[in-house]
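Undergrad: For reference, the structures are reproduced in the following blocks.
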Structure P
Amino acid sequence: MKHFQSSVTAILIVDLLATSGDVTLSWTSPMYPKLYSNDTSVNPLGRPISPDEDSWIGSLLNLGAIIGPYPYAIIAGKLGRRIALLAVALPQIISFLIMAFAKHIYLFYFARFLAGLVVGAGYSLLPMYIAEISRDDNRGAMSLTLNVFWAIGNFLPYVLGPFLTVYWFNTALAIIPITFLVLFTISVPESPYYLVEVGEIEKAEETIMLLRSLSKEEVQEELSSIKAYLKQTEDGNFWDIIKDKTLRKALLICLVLIVSQELSGFCAITYHLEPIFESASTNISADLSAFIVGFVLLISSFVAPFLVDRAGRKALIICSCLGMCLALTLLGIFFQIQDLNYCTKSINWIPIFSLMWYIVFFNLGICSVPWTLTSELFPNNVKQIASSTITSFCWVTSFTTTKTFNDMNQWIGKSGTFWVFAVSCLCCAIFSIFYVPETKGKSFSEIQNMLQSVKIREVEIDKKSGVIKDVEKGIYLN
């Protein structure tokens, strides 16, 4: 604690947990060729996996992620955000070590499911913790540093996977959560929101002073804002969200964005990136193509944090979805031409170009802005419940898309699969234009006031007198 300088330092350390989580998403891309190999020096199973085993290795991560948010939400609420985040790192380390030594397919299944539990928990906890320790004026940018570290996690398997054995690859990946565990334990504080919530006001004050590098007098305004925000709410549950019109709207917005994020096909595509390039028969090798796309994923992740507090959340999501729609449409056209047995030699640059374009626009907004909104749109009493519910819906959708990806390719062809993803992106863009609120630069209290003001808009206007009447409350407004 003595050497802790600012919230930025804490956030960068916490972001390591995002990297170790998203490593598991693209883990399959370089590992599938090894697990399909007949070479026992490459494949630790001693035999090639079947297509069904392929789908379970990919989708069990998502199945675990559906469950993970709920127990960790309880830990975060009862024991604090700090303990919950530490409890995420340990299973990640165990998961990587199991896969390093696994000789049986069921050990891979178990390790992937275990990794999924903590990935789901991380997607729920990380945006919440970062939002709670950030300043109002840079909360969007700080939240989107997750985007950068998620991208690093997705990129690492493309860099290391093709060149390392299954043992050394997983052992190397275990270093990331171990590093987080050490640094986080030594230097990162508890959320001031949690400390105020449990009545530890002095500790909350000290934490804000450390996070902001300010004096006691200078943090009083922020401390008072936190107290006022928490006083507005009492303990809530899921039915409180369903019964409250404003919270239902917030939940619907976040669910649509998160489900659209997964229906854009990101997990299915990153899980099968090398197989996609192999089926496209491009001049560039599949592993090199996957590396290039992963590199673009990493570089493009730096854009959104600089734009989110300037352009706003809403604009980024709309641009992101429209760009992805165009990229997926173009990719579908390529595979349709290939299915019709036309020569694609002159256009075999389209798959890598389309996927690079897709990744850039995915990173621009839909990748992380929905998680930022999830941490912003709900009051403290239902934030953990809402976050857990939204995270579970995310991974239910991801499980469905990854488990059925190969089946969709067989039923409607690769072109049809990518066009389905494209339509999902278009629908999300249209939805965002009409329903997604803008929260940039607003405090949590201001956001709640903005959402609650929606209730006043249900009005009737007397045509003769011009008097405006609140329909819900039955009172005249002027």
Structure Q
Amino acid sequence: MTVNDDSFTDWKHREEIAESMIPIIGKLHRERDVTVLLHSRSLVNKSVISILKAHRFVRQIAGQELSVTETLPFLRALTTLDLGPSQIDLGMLAATYRADDRGLSVEEFTAGAVAGATGANKIERREPRDVVLYGFGRIGRLLARLLIEKSGSGNGLRLRAVVVRKGSGRAAEDLVKRASLLRRDSIHGQFQGTITIDEANSTIIANGNAIKVIYADDPASLDYTAYGIKNAILIDNTGKWRDREGLSQHLRPGVDKVVLTAPGKGDVPNVVHGVNHDMIKPDERILSCASCTTNAIVPPLKAMADEYGVLRGHVETVHSFTNDQNLLDNYHSSDRRGRSAPLNMVITETGAASAVAKALPDLKARITGSSIRVPVPDVSIAILSLQLARETTREEVLDHLREVSLTSPLKRQIDFISAPDAVSSDFIGSRHASIVDAGATKVDGDNAILYLWYDNEFGYSCQVIRVVQHVSEVEYPTYPAARV
């Protein structure tokens, strides 16, 4: 048998193993509300190839083999335990088992590593928390996709309604157009599932989830209890109101909290999940998820500040164009944004640098920032230039950030890539807030320049959902615990 034949046989064997993992992962999710991860990447509803690629990722960034032959025993061990709602990371289980010297079996080690999710310690399944989307644009529709995806277990968050302004056509035509925009996306592809409409009840039904479409121009006129909605989290995707007074208009019957998908003004807390989400007061009813760029730079900035100290920094954002720009030159309240977005690089302002202080109040370094909009429809890059408190090397910085992306509490926020030919379109659909480009990283003494890719639509939407899960108290713990 040739070497190529051996490789093919090994591939088919791993395919067979990955295929056997799918029903186990699905059953844990549906019946016990357990989300199986591989180094922070969910394996729920993933294909055979996606599962194999997730394992391949660990080899690429960590320089170590991780195969389905190694993770399958841990997955099988989970099925023997009395698990409660949780997230369990097979990659972390395998990594910590390798380092364990107690001579335990896989079953014994797994039971100990996830003890907080079993027996008397386990969390009981909770009633789903209602969610309302106010606005159904780029971010709103991606949030809808994520919420529908996460409803597979029947618990957690449940999208009940979207609120939009009435279009110019008939109601039925408007509903069809809204459903069509959810079904197909030129950047993010087809919706994974089925979508139908119920014209009589003004409802979109996506993968069995009935989503009421409510037409309104004034948030203060709505009573959500009339639609059977109670204790809901309302996510404002319009950005029309950004201060406490304006956002308070959403606190209508049936709504408990309001989350803004734009930088908040005044005393509205700006939250970056993974960095300061645990500082949200339980009685806080209005909060912001800051901007996509703030979410991209704050986690790696924290990782660098914690390890090296940061004296000062500057972020230059090369940002994809957005809907607030013109397709062709036309009047705009902002001078440069009036020029054609697909034809120009456009210098514009960014509040991301000033927002750092709200998310990292202990960071005393002065951070400045500027931005250039460029003719790509999605994925941006932030170039973060830092003066550190001590000298270091490029190798040390990359080792630190690689480890952060794999095992730290920031592993859902920070990804790491070493591919030498990576370009912006490679990161469409990334669920991380920020992806460190190892090949582009530069370090000279106490100066470090990080190149941070981010899907300013989907990656940001994932961060929003994480915040909503946290304030809804349906963000279940992850096992084994991340290394601090």
Structure R
Amino acid sequence: MTGVVEYSELVIGGELVAPAGTEVIEVVSPHTEQVIGRVPHAARADVDRAVAVARRAFDEGPWPRLPLEERLAVCARIKDGIAARAEEIARCISSENGSPYSWSILAQAYGPMMIWDAAIATARGLVFEEHRAGVLNPLLVRRTPVGVVAAVVPWNVPQFVAAAKLAPALISGCAVVLKPSPETPLDAYLLAEICRDAGLPEGVLSVLPADREVSEYLVGHPGIDKVSFTGSVPAGRRVMEVASRNLTRVTLELGGKSAAIVLPDADLDAAVPGLIGSAFMNNGQACVAQTRILTARGRYQETAERLVAAIGGLVTGDPLDPATTVGPLVARRQRQRSLDYIRIGQEEGAKVLAGGGAPADQPTGWYVEPTLLGEVDNRMRVAREEIFGPVICLIGYEDEADAVRMANDSDYGLSGSVWCGDVGHGIEVARRVRTGTYSVNTFGLDFNGPFGGFKNSGIGREFGPEAFAGFLEYQTVCLPQGYQPPTAGGEA
């Protein structure tokens, strides 16, 4: 991005509309610490307008009443629009939040494309209406869109999360009010343009950048039927509390403190690159990051040395430089948070094995060195609390049962992995760890499988057929005895 990108209007129902107030959000580069963008700050009156427009679009408009294939055609054009602007989107997000471009192009642009593609394919296999034999009457069971959705997305992977919410919501026939984070509103405007150009009908999508107070007003608005939120555990609790006043349905994708178990027979040549990639991706600002590495005490020193060497090969710098593997954190507060946890860990008895501070060669920007803390006890705060930065813990275990116990000894349950010599045995370990997604000798998530967490990591699932459950309601229609549904090709 060059210069300062400025938007003077909000996107309400797909149209650019003057905001109700005069407050402005300034987007600051985490690399230069300079303002790179300005957008209007939505006010409560803007929320009222956006919800009213969405309600009309859902209650009276064509979108939820279109045949599924027509909605899918629009969504396919949205995916194509993202593909055509992938580099622009990736560079925009890297400029906003510091995500390294080499990672951003994959996760912030190509990832959303794959999410839209997978959701379209999944929808074609869903049954939206079926006839059943009832106990007393024949039945027609329908899946019908839940209504108006408030989609609240975070700053770390804004387009990825937006796609995870918008794709199943729009395909289901919902109208959506998208609330991007104040740190990353610029890419949301690009998405709004793409959706408009794809032919999304008037009223179906609004984009309202705002702070926590206005977000809370949106979540508690009586015109909202469903809240889909991704963010921190404290914010998720507040969302659930506010939404409960209207009995609004919620999906919450929250934090993690995931454990990677390295079994004694693991091939470290293969495991260490995977551990480093899964720990420091997006500068450590990922809810699924493998931030606790559990290794057998008999291989502790060897594992530590391998990790230290690999961390030494990471390149910290300008997020738009293709050579960069670790960029700046999104905001000054996030940098201070990581530095505070490094200090807390040392006070608790942990040892800094790599990194441990701000890089000396980055005089500006919110940088923290990729940091490995050793001699960590699983009871320490650094092992229990989500840091959301490039700080990971190396923890020794006595035996496999001890490793599984520590992996499960967490308030979170979002992700995890095991690295071992036998994949079959790794699957057995996976069955013993209470977490929503798990990997054996790899790390990842798949857009055809449900993603979400146990315990404090959230409620509900995204991706796969399970994602649609959050945006559809069941309706049962009781039919008179003796009724026979029409055969294929007959009149409905």
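What follows is calculated from the coordinates using simple rules that are stated; it is not laboratory data. Not measured: the values here are computed from a predicted model. Cβ atoms are built from the backbone, for glycine too; each structure is taken alone.
Undergrad: One of P, Q, R was used to compute semi-axes √(5λ) of the Cα gyration tensor in Å, for residues 55-262 alone, and the answer was 42, 20, 16. Which one was it?
TA: So the calculation was done on Q.
Undergrad: A value of 2.2 was derived for distance in nm of label points 7 Å out along Cα→Cβ at positions 103 and 239; which structure in P, Q, R was it taken from?
TA: Label of the source structure: R.
Undergrad: A further question on this structure: Taking relative contact order in percent (Cα under 8 Å, 6 or more apart) as the quantity of interest, name the structure among P, Q, R where it is greatest.
TA: Numbers: P: 22; Q: 13; R: 18.
Ranking P, Q, R on relative contact order in percent (Cα under 8 Å, 6 or more apart), first place is P.
Undergrad: Given structures P, Q, R, which gives the highest value for distance in nm of label points 7 Å out along Cα→Cβ at positions 47 and 79? Spell out each step's value before the answer.
TA: Details: P: 4.1; Q: 2.4; R: 3.4.
That would be structure P.
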